[in-house]
Structure 1
Amino acid sequence: MDMEPILKKTSYLLIHFIKNHRKLSLLLISITSIFLSYLFYSVYVKSYDVTVVGNVRKADGIGSQSINLIQALKGHLSINFIKTSKPDTTEIPLDIMKVLKLTNNKVSPFLIFEDGLVHDSFDELLKRLSKKNKWINVNASERNDQIWIAYTMVEGSLAYPRHVERINKYFDMAVVPDKFLEKVFKDSGVKVPIFTVPLLIDYKSHLKTKLKAKANKVFVFTNLSSIDYRKNQLKLVKAFHRAFMNRQDVRLRINGRFNDHFALELTDTLRYIHDNNISNVHITVRKLSTIEYNRLLDETDCLVSASVGEGFSIIPREAMARGIPVIVSDNTAQSTIASSGFAESVKSDILIPGYYPYLDDYPIGNMYDLKVEDLAQGLLNVYNNYEEYLRNAEGARKWAEKYSFESLAPMYLGIFKPKKVILGDKNEITPEYLMTNSRVLFDKYNNLLGK
């Protein structure tokens with residue numbers, strides 16, 4: 001196509017328009033100039049308080065943390081985001097999408113890394129990010145104008161060696177979602193200061209629901225997670241079968257996201273159901289939308305998590321926010337729920353190898369299993385005393401609300417804009433102060449905050 005006549009025609013029309021509409025033309029030029037200036041400022045000039053680096057996947061614990069952190073802090077601090085992989089933007093709010101789509105990757109004084117540090121590609125990822133972004137300096141010893149924070153967790157008694165190595169090599173501090181993890185990372189060899197700040201959870205839809213008030217005609221136990229040996233679905237099916245056999249007035253519903261590494265676990269569970277001719281256990285394997293997930297919770301009488309290890313344990317907290325009774329194995333992050341006084345706790349102290357097939361073929365540390373008969377008794381306790389458990393619904397909701405945006409935002413602000421920095425005998429973050437036993441970190445905070 002010959003563009004010259006078209007360009008000539010367009011130029012003529014533009015000149016003609018300007019001559020005959022001077023005021024309107026000046027207004028349009030002014031608006032365009034302002035827009036271009038703002039765009040230039042946003043992309044190349046603007047500074048931020050916090051840079052979030054991570055993955056975005058609402059269905060996963062660590063993937064949802066990036067979203068929820070931005071949501072909690074966006075009204076208090078200016079935030080930009082650097083992606084570590086292609087984000088899954090399914091059901092992401094528009095105000096969060098604006099942050100995720102920012103093209104200005106200028107790193108702020110505080111960079112918080114919200115992604116797994118155990119993957120083989122992590123070091124290459126940092127190299128790639130530093131090549132693309134002149135503000136990223138991976139050499140911690142040369143980095144005096146930034147504090148790098150690893151928000152991280154594991155599900156057992158030890159962290160992977162390369163996990164520990166990367167925290168010590170690249171980061172100034174580690175933040176974990178549950179107190180038990182402080183000892184885990186110390187025992188694993190982490191040298192930088194370790195702080196506990198619980199995971200942010202989006203409770204809005206759960207708090208809007210009416211508190212659970214009565215059981216369904218067919219009593220429904222539910223397990224929502226991924227298909228994973230760590231989630232212990234086979235033992236849950238065995239315990240349910242032991243407690244209720246094939247009664248048709250009680251049902252166990254399991255939905256899990258599928259993972260190729262755990263096909264054997266799913267096969268074993270389905271084989272047990274088939275071999276024992278069980279008709280009151282229903283398993284579906286698929287990713288749920290928020291609407292589908294909430295509908296399953298609406299239909300649930302008791303949420304069961306028999307996991308042998310958890311770093312976050314989000315779903316039981318969401319059920320508690322609805323006043324739904326929960327049963328949890330008393331280990332790792334679920335010990336916090338077990339000790340709340342609002343959950344049925346199942347003893348879980350059988351040591352098993354901490355095995356992550358998607359990382360390596362060898363175990364690291366231990367996880368914590370339970371006895372089928374103990375879990376069966378927990379199921380019966382809730383079923384036979386359901387009215388008593390429902391009387392705890394309001395208390396359970398209030399307990400779970402401690403992990404909402406509104407409750408935890410002051411603690412997260414204490415990471416990035418602490419009111420006071422104290423050199424003390426422990427590492428602790430509160431809404432009123434950040435205390436550290438590290439002189440290096442203490443000095444760095446004071447330098448960055450201008451104190």
Structure 2
Amino acid sequence: MGKNIEIIVRDNLCQGCGTCVSLCPKQAIRLTIDEEKGIYIPKIDRASCDNCGICFNCCPCAFDNLKFLNQVIFGRKPGDPLIGHFLNCYTGYAQDNDIRYHSSSGGVITALLIFALEEEIINGALVTRMQKNKPLEPAPFIARTRQEIIEASRSKYCPVPANIALKEILKSEPKEKFAIVGLPCHILGDRRAEQINKQLNEKIILRLGLFCNHNPNFHATRIFLRKFNIQSKNIIKLHYRGQGWPGYMQVIQADNKLKIPLREYWSFLGATPFIANGCLICNDQTAELADISFGDPWLQDFKSEKVGQSIIISRTQRGEEILQKAKKAKIIELNPVSEKKIISSQLSSIYLKKKNIRGLFGKKIFTNILKPDFLDYLLALLFKLEKFCFQNRWLVRLIPFKVFSFFNTALNNLLYRKSLYDFKKYTE
């Protein structure tokens with residue numbers, strides 16, 4: 001009798017990745033939205049479950065998996081403690097200007113997937129778009145056409161159970177091959193699933209990982225839009241990114257269109273009260289188990305960037321090969337950069353996760369890669385205070401919106417200054 005996913009839910013650690021749903025041999029698990037927490041959680045049909053333990057064993061929050069899976073996948077420990085194993089680092093963008101402009105940061109993932117599909121390297125790709133009838137909720141699916149891949153471009157700043165679509169890969173024709181796109185938790189869940197189900201390992205030949213600090217819960221967008229007197233039921237379509245870099249949130253209603261710059265809305269959506277506990281303990285910022293990882297270039301060099309570029313980490317030979325093939329075919333542009341540039345571009349988030357600052361006073365699952373000091377514990381207390389104050393229904397009614405944004409911005413500025421100090425010590 002094995003452990004099941006209910007242990008993860010009970011301990012409030014579920015990241016809602018959806019891996020357990022796809023791997024359950026009895027199809028006894030379904031994902032539901034917990035309306036109070038604003039996240040996806042799995043629910044087990046006890047009549048069908050035989051406690052085989054597969055759902056627990058494929059969960060990215062069940063074990064400290066990074067070191068073990070690095071040995072399995074790359075044959076060695078993580079090469080760099082901050083960004084993991086890698087072959088090369090680049091900046092780049094899609095050569096198709098339309099794809100580049102309408103994507104989150106350069107459109108390289110969209111361009112690569114279309115290239116791989118048209119070159120018959122893959123038969124489809126696991127990606128995510130927003131539901132047509134519920135535009136604030138995501139819809140993971142297997143894209144099999146150029147247009148479907150384009151529909152799934154842009155970031156989704158809400159809970160995304162991408163790995164529920166692994167089930168469709170398992171149902172596919174025997175010789176079909178697939179790429180998957182996901183956050184670190186999705187890639188970690190998939191890698192665990194591939195260890196359990198060898199059929200999945202044979203079918204998935206390319207894993208594209210997205211850098212991730214966290215994904216906000218469903219409450220974040222709904223509460224933010226109330227500032228503009230927008231109710232969820234009146235929204236026809238919502239895009240979180242696109243139209244250049246760093247991009248805009250675009251909210252389309254029947255009689256109104258609203259554009260909000262990323263820097264304006266992320267100061268609210270990115271706040272600690274909207275982060276699920278499972279995200280608080282995560283120690284993987286750069287999708288370390290992907291074949292290729294992608295993120296925004298938050299660097300001084302790109303201060304004047306208006307259209308969009310990505311920072312890119314190739315981690316496997318297969319990932320490096322497809323990048324070079326796409327570059328040779330003039331599908332993407334690539335320019336080498338140092339790993340220090342990659343780290344600098346994600347500095348606050350990497351140190352936040354590698355020291356587990358948000359989770360220092362919570363349940364420990366993952367190892368602290370870097371040892372936290374006194375100031376880190378002080379920051380952890382401030383994050384804890386922020387989460388408590390702005391999740392308390394009575395307190396939040398008394399605190400103005402501007403105070404919330406100011407506190408969160410100030411806290412992140414403190415985090416950045418501390419991470420900059422640590423980075424200087426790290427590179428000495």
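Read-outs throughout are calculated quantities, based only on the coordinates presented, and are distinct from any laboratory measurement. What you see is a predicted model, and the numbers here were worked out from it, not measured in a lab.
In this comparison of 1, 2, the computed figure 144 for volume of the Cα convex hull per residue in Å³ is attributed to 2. With relative contact order in percent (Cα under 8 Å, 6 or more apart) coming out at 13, pick the structure among 1, 2 it was computed from. Among 1, 2, the structure yielding 13 for relative contact order in percent (Cα under 8 Å, 6 or more apart) is 1.
Where does the value 51 come from, among 1, 2, when percent of Cα pairs over 21 Å apart, for residues 134-285 alone is the thing being computed? Source structure: 2.
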